[in-house]
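Dropping the structures in below, format is structure tokens.
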Structure I
Amino acid sequence: MKRALSFVLLMLMLVAACCGCGQKKETTTTVSLNEVTHSVFYAPQYVAMNKGFFAEENLNIELTNGGGADKVMTAVVSGQSNIGLAGPEACIYVYNQGKDDYPIVFGQLTKRDGSFLVGRSDAAFSWANLKGTTVIGGRAGGVPEMTLEYVLRQNGLVPGQDVTVDTTVQFNMMAGAFTGGNGDYVTLFEPTATQVEEAGQGYVLTSIGQESGEIPYTAYFASQSYIKDNPEVIQHFTNAVAKGLAWVQSHSAAEVAEAIADQFPDTSVEVLTSVVQRYQDIDAWNATPVMKQESLERLETVMETAGVLEHSQWVDFSKLVDNSFAEAVK
């Protein structure tokens with residue numbers, strides 16, 4: 001009897017083992033993602049993380065804050081990070097340096113400038129008010145600073161002549177410099193802009209992004225070698241981002257705020273809701289991760305206007321952008 005029972009148990013174990021052999025075990029890949037700053041501006045990304053969209057694609061995201069597009073690009077080029085989220089201008093700079101394994105953009109997250117002009121008075125706003133003043137504008141050659149200059153020119157103000165644009169303050173120190181007494185105006189991302197306003201240290205006056213029009217403000221990029229060696233990872237990553245973009249398009253500001261609240265533990269859900277609503281109002285986010293050629297060309301126009309890119313240095317869209325992953329999203 002014992003022998004018979006042992007035989008039955010052995011057979012059951014063998015059957016279970018055989019069944020297991022026929023099942024493909026899903027493995028999780030860790031992706032190091034370096035973002036240019038931590039902002040509600042990137043809400044679709046945090047939704048994708050917190051709603052499990054990356055996990056559904058068998059990806060584990062290790063998120064780090066680069067503190068500037070140049071630092072994000074350095075991390076990607078050196079191999080410290082697999083994927084970067086920053087302005088595509090960083091890819092243009094590297095391409096024009098003649099680097100063989102220059103990074104390629106494979107997905108776009110935001111489609112306009114996400115910064116807001118903050119001033120010291122809540123008086124009726126007019127761009128003419130900036131004449132003769134100083135604006136803390138960010139790093140020279142960065143998209144925030146170049147877009148600001150583009151908008152100033154669009155409103156009849158010549159940077160360096162009518163308005164002083166201070167480019168000496170590091171991106172993550174701009175709010176502190178302004179609240180410490182430097183400059184008459186500053187451009188800030190959210191939730192920092194609203195936090196400064198709530199503290200009574202400034203007033204949010206206008207959206208830079210509404211003034212500038214659509215440009216590929218922040219996008220995902222990786223080295224050509226990483227994309228070539230890991231096409232499935234890139235596709236799964238893009239799939240998750242697409243889900244995040246779709247989710248924020250179909251949910252209220254309050255729902256988005258709740259979904260990303262743990263990313264901003266020092267900011268109340270009420271403030272987050274207000275900030276998300278502000279970004280929804282200016283149509284800040286892409287509907288899909290696909291980048292449009294005309295958007296990239298507008299960015300290059302902004303760069304040329306700022307004097308950091310000659311027309312002969314414009315990069316062909318097909319050499320800098322690979323939309324195949326975004327177009328293959330399921």
Structure II
Amino acid sequence: MGELYDLIIVGAGPAGLTAAIYARRAELNVLLIEKNYIAGGQIINTYEIDNYPGLPGLSGMDLATKMSEHADKYETERITADITGLELSDSIKVVNTDKGSFRAKALILATGNSPGKLKVKGEEEFAGMGVSYCATCDGAFFRNKTVAVVGGGDVAVEDAIFLARACTKVYIIHRRDELRAAKTLQTALFACDNIEPVWNSVVKEIAGADMVNRVVVSNVKDGSTGEIPVNGVFIAVGNTPNNSYVCGRSDKEELKEGELLLDNKGYIVAGEDCKTNIPGVYAVGDIRSKALRQVVTAVADGANAVYEAEKYLLTL
């Protein structure tokens with residue numbers, strides 16, 4: 001299978017790129033594998049990042065470029081490939097890809113997640129131009145404006161409450177006539193005077209000129225349609241971990257050798273030290289089971305994982 005690396009990093013978003021920087025600074029022999037030709041993960045689709053300390057107003061693409069160039073400064077070896085599977089039962093970890101198989105003593109998984117999509121007209125066109133999948137990331141750009149939140153679960157309600165603190169008006173659009181969120185969250189939401197539920201409705205189109213200026217909604221009961229003027233649309237219909245290459249399960253008692261422990265949503269279970277249930281394998285960034293998924297928490301994971309991997313490699 002060729003060269004044996006000290007460390008393979010799968011995924012080149014903020015977590016993976018940070019891990020690469022830290023690993024190369026530690027003079028580890030590293031291979032970085034990314035499926036896309038442009039590194040950066042989800043942030044490359046973000047128009048402006050305002051919550052990464054010290055770099056206000058920087059676009060997601062610019063931040064990703066800076067991180068990628070930083071990794072290149074340390075001559076990080078990279079390949080572009082799709083991961084097809086992992087072999088984790090032995091001390092040497094094997095990463096299988098459409099470009100061949102690669103071996104390493106330690107492995108960092110940084111493949112992130114993908115936001116749930118509405119798959120309606122205008123959603124892709126206005127991504128980063130009024131359409132967002134992260135209220136805590138982008139909410140500050142909509143201060144004193146009108147926005148819509150789509151969804152009815154805990155995240156959607158939390159997003160609506162968060163946005164209501166800065167926005168003039170927040171619509172929460174839900175296909176049912178009651179929310180699925182925890183009752184305590186619902187109580188807090190209904191206490192906000194500037195939040196208005198739009199019941200039994202689905203978004204049919206997100207429209208605008210250069211930026212979003214309205215959503216077209218359809219009532220699921222009577223079929224009527226209407227438009228709601230908004231400056232932004234926050235979509236909160238869940239996220240899906242990018243774990244198709246992972247062999248794992250959520251029942252710890254039934255885990256077989258070489259399988260990763262997952263939570264009930266499919267995220268890899270790992271603590272703040274990013275250690276998984278398999279020695280020498282670490283999960284970082286949005287693929288890790290965690291409460292807050294942001295650029296700052298991703299880069300912290302990347303640094304922590306390399307710190308732990310260094311200690312692990314010394315034991316071999």
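Just so it is clear, none of the values below were taken in a lab; they were calculated from the coordinates. Keep in mind it's a predicted model, so treat the numbers as computed, not measured. Cβ atoms are built from the backbone, for glycine too; each structure is taken alone.
A few remarks follow.
- Label whose coordinates, when FRET efficiency 1/(1 + (r/R0)^6) of positions 29 and 237 (r between Cβ atoms, R0 = 30 Å, to 0.05) is calculated, return 1.00 (choices I, II): I
- When mean projected area of the Cα convex hull in nm² is computed for each of I, II, the largest belongs to: I
- For Kirkwood radius over Cα pairs in Å, for residues 69-260 alone computed as 19.4, the structure of I, II it came from: II
- If helix-only ellipticity at 222 nm (-39500 (n - 2.57) for each DSSP H run of 4 or more, over all residues; to 500) is computed and equals -6500, the structure in I, II: II
- Value 2.1, calculated as distance in nm of label points 7 Å out along Cα→Cβ at positions 181 and 205, assigned to which of I, II: I
- Structures I, II, by relative contact order in percent (Cα under 8 Å, 6 or more apart): label with the highest value: I
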